[in-house]
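Read-outs throughout are calculated quantities, based only on the coordinates presented, and are distinct from any laboratory measurement. On a predicted model such as this, the values are computed, not experimentally measured, just so you know.
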Structure P
Amino acid sequence: MNPETLAAALLAVLAPIAEERRPGEPLELSASDIVLERPRNRDHGDWSSNIAMRLAKPLGTNPRELAQQIADGLAGVDGIASAEVAGPGFINIRLDAAAAGALAKVIVDAGDAYGSNDSQVGQSINIEFVSANPTGPLHIGHTRWAALGDAIARVLAASGATVAREYYINDAGAQMDRFASSVLAAAKGEPTPEGGYAGSYIGDLAARVLAARPDLLELPADEQVDVARELAYAYQLEEQKQSLSKFNVDFDVWFSERTLHAKNDQGVSLVDQAVDRLREQGHVFDQEGAVWVRTTDFGDDKDRVIRRSNGEYTYFAADAAYYLNKGDRGFQDKIYLLGADHHGYVHRLKAIAGAAGEDPEKNVEVLIGQLVSIGGARLSKRAGNIIEMDDLREWLGTDALRYSLERSPADSPLALDPELLQKRTNDNPVFYVQYAHARTHNVARNAVASGVDRSEFAPETLTHETESALLGALQEFPRIVAFAAEVREPHRVARYLEELAGLYHRWYDNCRVIPLSDDPIESVHRTRLWLNDATGQVLRNGLDLLGVSAPERM
C-alpha cells in the first residue's frame, strides 16, 4: 500500500463522516490534499496524518473525536493493521506486513522507472547554468554549478517535466577583444596586454592558432585580431565542452550571445525585437536621448537603460532579448543558476519577466550558488590563479566530486575535504552509498550461488523491525524525487540515499538472505532477496539522478 492508495482509503472513510455532519454539503477534498508523513519514532506506525485536526472545525467537532471516527473506519481496510489516535488528533497508521512488503516486488518490476513521478508533467523548463566566458578553463565554481544544474535537470525530468539544459556563451562582449589581444600577444612573443588574460593556456592557444594559420602575423593588424579571436574562441569553447562531458554534464543547447545581435534579412536583431516588444507592453520610455525600461514597476531598485544615447545597446538589452527568446522557443519556466556575485541579476530578470507580461514569481527562477573551496588544492599551472575543473576531476574522481558538490544546498558555502573524499571508509558519504549498492549485488550473487532465487514472493514474511524501516524508506523515494524537483534541491536525494544506505546495512546485519548451512531455504529467504534487489534498484536510481555511478563491486 503506497501513500496514494492510503490517502484514497482515508478519503473514502471521511466521505460518509462528512455527509453525516454536513448533509448535502460534499467534502471538497481530494486524495492529493491529504498529507501523510513518516513518524520519526517507528513505534508510532508507518504513516501519520493530521487530517482530523484540519477538518475538525469545518465539520463542527473536536479533532480527537473526528480522529477516532476515522481510525475506527480505517480498521477494516485491507492492508491496514491498526490506526490509533495520538496527541491532539493525529492518526498513526500501521500497515500489515503483506501490504508493506508488497512494495519490494513493485520496485523490482518497475526497475529504472521507480521514483519517476508526474508532479512536473506539462512543465516546459529551460535551465541555464555554468555559462562561463569562452576565454579560459572552467574553474571550481563552474564545477559546482555544473553538478548542481545537471542534477536539478535530472530530478525535474524524472518528475515528468520537459527539460532543456542550456549554456549561454558570452561571446559578444569586450572580454573577447581582450582575449584576442592576449592570444595575439603570445603569438608574437610579447607580454600580456594590460587587462588581458595570462597563464600558459594562452600560449598553448596561440601555438594552435599559429599552427592553423601560419600566415597570421603577415595579415593586416585588424585581421590578425579577428583570426586570433575566432580560432582561439573555437578551441577554448571545445575544451570547455570536453571538460563538462568528462564530468557527465551534457547540454542540449549552446546559445551564442552573438545570436542576439545578428541582423536578419530585414536588418533587425533579436535585441531590436525585444526593445520593440517591451515598448508595446508600455514599459519603455525615452529620456535624455536614451531608451529606458521602467523596471521599478516590477521590484527593481532603479529603471534600466536598454539603449544608450549613442545608440549602443546595454547588457540589459541582451538579457531581455535572451529571456524573451527562451519563451519564443516554448519554455514556460526559465531557471538561471548564477554565481554568488550575481545577486543583482535577480530583480533585473524578474523585472524583464514582468515587463514581458509574464509572472515574475512563476516564470523565472534565479538560484544563487555560493562559493566552494577545497583544502590542499593546487592552483592551475595553466591559468595560474584558479583551480581547474579538469584538475579536480582527475584528482578526486567524477563520482566523489559530483556527489560532494550535490549533497549540500546550493545557497550554502561549501568547503570540500579532499582527504575524506579519497577514503574508502563509511565516513566518506559517496563511498558509503556506493558500497551499499555494491553490497546488494554481492548478496544477490551469493544468493544465486547458494540456491536462493526470486521464484517465490511472500511479503507477509517481512516482519523484522529493520525490514519495516527499510520498506518505509523505499516507499518514500518517489516523494523525495518529486519534492527535490519542486524546490530545485537535489541534495535531498543525496541525503535520502545516505539514510537508505544506513537502513540497508542495519537490515543486512539482522536479516539473512542466505540461510545457515544446516537450515533449509524458506519463503522468507526468497522474499528477502526481492527486498535486497529492490534496495539496490533504488540506490542505483538515486545515484543516477545525481550523475554518479553505481558500481556492482567495490
Structure Q
Amino acid sequence: MIKRFLSAALGSAFLAWSAGAPAVTALPESKKVELGEVEPFCNSGAPAEWRKAQVLEGVEIRESRLCNPDSPAEIAAFVKGTNNISMQTLMDTNLAADALILSNDMDNDGDPDHYIIKLEVMELNGHSPDFAGVVPTYDIAPGIEPAFWVFAPKTRDMSTRSFASAEANPMLRMPAPVIRVEQGDVVWLVLENTHYFPHSIHLHGVDHPYMDFSGEGNDGVGQTSAMDVMPGQSKTYVIKPRQAGTMYYHCHVQPHTHIPLGLAGMFIVEENRPNNWVQVFNVGAGQVRHPSKAVAEKYDAEYDLHYQSVDKELHKLPQSFNDPRLIARAINQEYDITDATDDYYLLNGRAFPYTLRESLVVVEPNQKIKLRVLNGHTEVLSLHTHGHKAVETHYDGVEQRPEARVRRDVYTLSPAQRLDLELETVDDGLRSFGPGLWMFHDHVERAFTTDGMGEGGSISLIAYKQYLDENGTPHTHGMSLAQYFTKTYWERKISPWQEVFDASLGDPETFVKAEAKPAATKPAASAAEPAAPGNTGRNLFLGLLLGIAGYFAYLNRVKLLEIASEWIAAVRNK
C-alpha cells in the first residue's frame, strides 16, 4: 500500500512540476475579421404581387416562391407575343415592339403557328472607356464580375436598370434565354448581331434543314453552311421541328471561346396540343411559370437547369481592352483553352449563394416535377439530389422506353448533353425522404467552389414550401449564411468557421501561409512570437535534468521505496 502511495505521489509531483514549467511558445489569439457589408438574402426589390398566381393578358401565370421572380408582364409578352399584348403591358417590359411576333393559326387549333423570334448579342461586365469599372454589371456572387457575351431578347431603352445605375437590366443576363416553341410550327429565329465580333446560331439537336427555302445555309457553321453574321448584320434561321424534346442552341464561331463566354442556351420543342400558347422565353432559366399543355397534363411544376463553368483568365480578356482588334487577338490567338482550368461554376447564371435567390426547386409533398437539365460545362456534370431519387425520362430530347428508365440520385451528363428528370415528392424512402431543404449540386468537387473557395459553385436546394417564407427565404437549421453574402468572404479574408468556433478554427493573429514547397533558403516564419533567447536554453537544460532524474528514480525505485519506508517508520515511532 505504501509503495503504491509513494509511486502516485512521486508521479503527481513530477506532473505538477512540468505543468508549471514555461512553454516554448504560446498559441496566438484568434483574430476577428469584420464581415463588412452583408447583403440581405432577398434584395431583388421585386413587388410581392409578382410572386402571386395571376392572370394577365389572358395568360395564366403560376405562383413563384422565389426571392427574384420573373415579371408577370414579361411572362405575358413571352406567351402572347409583343404584337398581341396591350401597350401598357409592353411598356412594363424592356422588350422591343418586334421582339416576338406570334401569328397565323394555320391548323385552326387555337394557338399561333408562326414565330418570329429576335435575338441580340450583348456584353456583360465589359470594358468601359469612361471609368475604371465594368458595364453593364452582372454579379455571379458578391463582388464577382467576369465578362460574358449572351444572346438576349431584342430590347429597347438602356442596357442598364436606369440612368443612375450600372447594373444590367433584367433581360441582359446569364445564361442565354431558354427558347420554347411548339412541335410542327414554323419558326424564324433572327439573329441581329449588335456585338463587335462575328457570331452565329447553331441549333444543336433541333430538327432544321441544312439550307433554308431561299438556298441560304441554315446550320450556323461558317466553315460549311453559311458565312458568320458580321457586326451590324442579321441572319434568319428557319426551322419547323418535327420532334419534341430538350435541345440546345449556341454560337458556332470560335466555339471553344464563344460558348464558354456565354453564347449558349436551352431550346425546347414542346409537344403539339390544341390552344397551346407556350412561354417562348424563360429568361434566366429556372421555374417555368406558364408550362405547356403537355407538361401541365403530367407535372405539377417545371424547372430549367442550365449548368455552366467559367475560366476567369478567358473572361478577363474582354475587360482588358477597348479595341476589338486587341480583344480578338487575345481571345483567338493568345488564349489557349488546352491550358485552361475552370474557376467559377454556375447554375442558371449564378453561383451560390445567389442561386438561392433564383434557382430553388420549390415543391410540396406528393407532387411530380419535371426538371430539364443542360450540361454547359467544359467537363462532365454529376448532378446529385439529396433526399430524392428521380427517374431519367429523356436523353438529348429522346424519350426513353419505360423499361430503360433508371431511378437514381446521381445523373451524369457529358458536355452539351441534356437530360429530363421526373422528380417525385412522395415520402416513401425511395422517391423522397420527406420535406426539408434538400441540396442538389454537381458532385464534381470543384463545382462546390467559387474560385476554389467553398461553399460556392452551382449549389442549390430542393425546397419544400413549408421551409420558405413568403419572400422565398429558406428557414435553415444550420450555420448562418450571412458570411456568404459578403465580398469579404469571397476575397478569402474570413475563415469559414470564424462565426462558429473561432478559438481553434478561426485565423490566428499571425500565421504561416501554407506552401507546397517552402523555400530552402528562407526559414518559415513562426506561428507566434518567438520565445526569448535565454528561456530556450534554460528550458532545454531543465528538461534534460528532469529526464535524467526520472530515469535514475526508475532504475533505483526499489531502493528508493525502501529508504522512504524506513523514513516513514522512523517518523511514526517518534
Structure R
Amino acid sequence: DISEYPSLIKGGHNNLQVRVEDREIFSQVKGVNILIALNKETILLHKGELVNGAGIIYDSSEVIEPKEINDNIRLYPIPFNNIIKEIGVQGIMKNNVALGASIALIDYDFGIVGEVIKDNFKRKGDKIIDENTRAAKAGYDYIKNNFKNDFEYKLEKTGKPGRMVLTGNDAICMGAINAGCKFYAAYPMTPASSILHFMAAQERRFNIVVKHTEDEISAINMAIGAGFTGVRAMTGTSGGGFCLMTEGYGLAGMLEVPVVIILSMRPGPSTGLPTWSEQGDLKFALNASQGDFPRPVLVPGDIEESFYLTQVAFNIAEKYQTPVIVLSDKNLAENHKSTDKFDPKKVTIDRGSYADPADLAASLDTTFFKRYKYTENGISPRTIPGMKKGIYTASSDEHDEEGSISEDIDVRIKMMQKRARKMDTLAKELKQPELVGSQDTDANADADITIIAAGSTKGPIKEAMILLEKEGIKVNFLQIVYLNPFPSEKVAEVLGSAKKTAVVENNFSGQLADIIKEKTGKDVDKRVLKYDGRPFYPEEIFTAIKEVVTHG
C-alpha cells in the first residue's frame, strides 16, 4: 500500500492506496478501481484517477451531480450514518462499514475481514471487536442486498501460502533485533518514528534498552556510549534530526566506535514536507560531519533488503569499528508490502576484532592498551570497559595508538591513513551490484537502455520494466546498494557498454547521477527526476524511458 497524509495533528485529507495482484508486485500504480470516499472532497480530489468501470463507495447523504463523474464510473451510495445508528455502534466505525462494502463489491469472503478486525483490535477487548465486525458486516450486507453482483473487478483466493505484510521500518527493526541490537535511542521524527514505536514494543521480549531521548544529540551520543561498551546499538532519524547528530557522527568516526544510524529521508530543506517522500539526502549522508573518516552508506531498495542490509550494517559497524548509515525514505519506511518470511540465518553475525582477554591478562605490558594500533587493513583489536589491561584513552581529538591526544605530524598522517584503509578493505569485501533484465532475469546483451538507481525507486522501476518489455523495449537495471564505498569499476563498466543510460531518482538535482559522475568520470544520458514529495509511479518512468529510447 501507499499512504498519504498531511503534516497535521488532526484532520486534513488522508488517503491510502492498496494494490492487489495475483503476481508479486513492486509498487503502486496509477489507476483506481474502487474509491472509498468518506467525504465528497475525496471524490473531487481523486475522480481523475478512476479507470473505466471503477466504482465509488460513498455516503448517500452527499449529492453527486452527473457532470461531476464520468458516465463509465459506477456509484454505490451507502447510508453510513443510518447504518451506524441501526446497529448501535460509534460513528467513527463507519470506515469499517465502507470496508465491508468494498469487500462485498469485489465478491470476496467476509471471513477474512472478521479475522483482520479481531487481530487488530484484540487488545481493546471483545466489545470493540464485535462492534467493528458488525459495522463491516452491515456494509457488506448492504452492497449484497441493494446492488447487482456485476462489478467488473473481482478478487479471488489464489491458494498460495500466506505472506507477511510489513513496512520498511518494520523490516529494519526485525533486522536489527535479529542482528543482536540491544540498545536503541531516538527522538521521534517522521518517517523514522515508527522504528522507535516498534523497538519500544519489543524491548522486554528481546531484552533491548530503548530510550526516547530529549533530542537527536542525546540519541546518537547514547548510542555511541552503548557501542563503546560493546553493545550493538542503533539510532534513527530524518534529515533535520541528522543535522543535530552530525557532531556525534564524527565523534564515532574518530573514536572508531560501531553504531548504526537509520537516516529516513523526507523532502527538505529545513522541515520541508514532513510527511512526504524524497531522496534528497544522498550527498548529505556521504559528507556529513567534518573531516575525512570511513562513512559506509547502505541503501536498501525494498522490504527484504531493509531486513538483510540492516544486519549487514551492524556487521560492518563492528568489524570496521565505524558508524554506518542505512539510508531509507518515507516511501519505503512507512508503506506496506507483502513478502515471504525472512531467513534469520542468511546473515551471520560478525562481531569483529576483539583483544583476547586471556592474552591481555597474561601480558607483562603495563602501558595503556594500543586500541588504535596501526594495522595493514586499518582495523585495530578492540577492548571494552572491564577487560583487564584493556584500558586506553578515548578522545575526540587526534591521538596515538593508545588514544593519548597527539598533534605530532607523523601520528596524524599514520592515523588518517589507518582509518582510510578500513574503507579500502571493506570495498574489496562487498558484493558488486548485479546488472539484471526485466523481472530479475539475466541482463539483455542488446538492451536499448540501462537504468541506474538506488533505494525505493527500485519498485516502480521494476514495474516500468515490465511495461517497457511489452512495448518491445529491452531494459537493464543496475541497483546501487552500497553508496559508500561506491562500486566505481562496475558502474563505469556498465556506463561504457550500455547503448543509453538513465538515472531515476526522487530529488531535484540528480544527486545519484552527480555521485556517479564524480566516482567514474562518466555522465548518464538522462536524469529522470521527481521532487514533488510523491514517489515515482511506474507509468511515469515508462513514459520517460520510452521517450529517451525513441527520441534520445
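Out of P, Q, R, choose the structure whose coordinates give helix-only ellipticity at 222 nm (-39500 (n - 2.57) for each DSSP H run of 4 or more, over all residues; to 500) equal to -12000 when calculated. Numbers along the way, then the final one.
Numbers: P: -15500; Q: -5500; R: -12000.
Label of the originating structure: R.
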| task | Could you tell me which structure in P, Q, R was used to calculate Rg/Rh (Cα atoms, Kirkwood Rh) as 1.03? | result | R
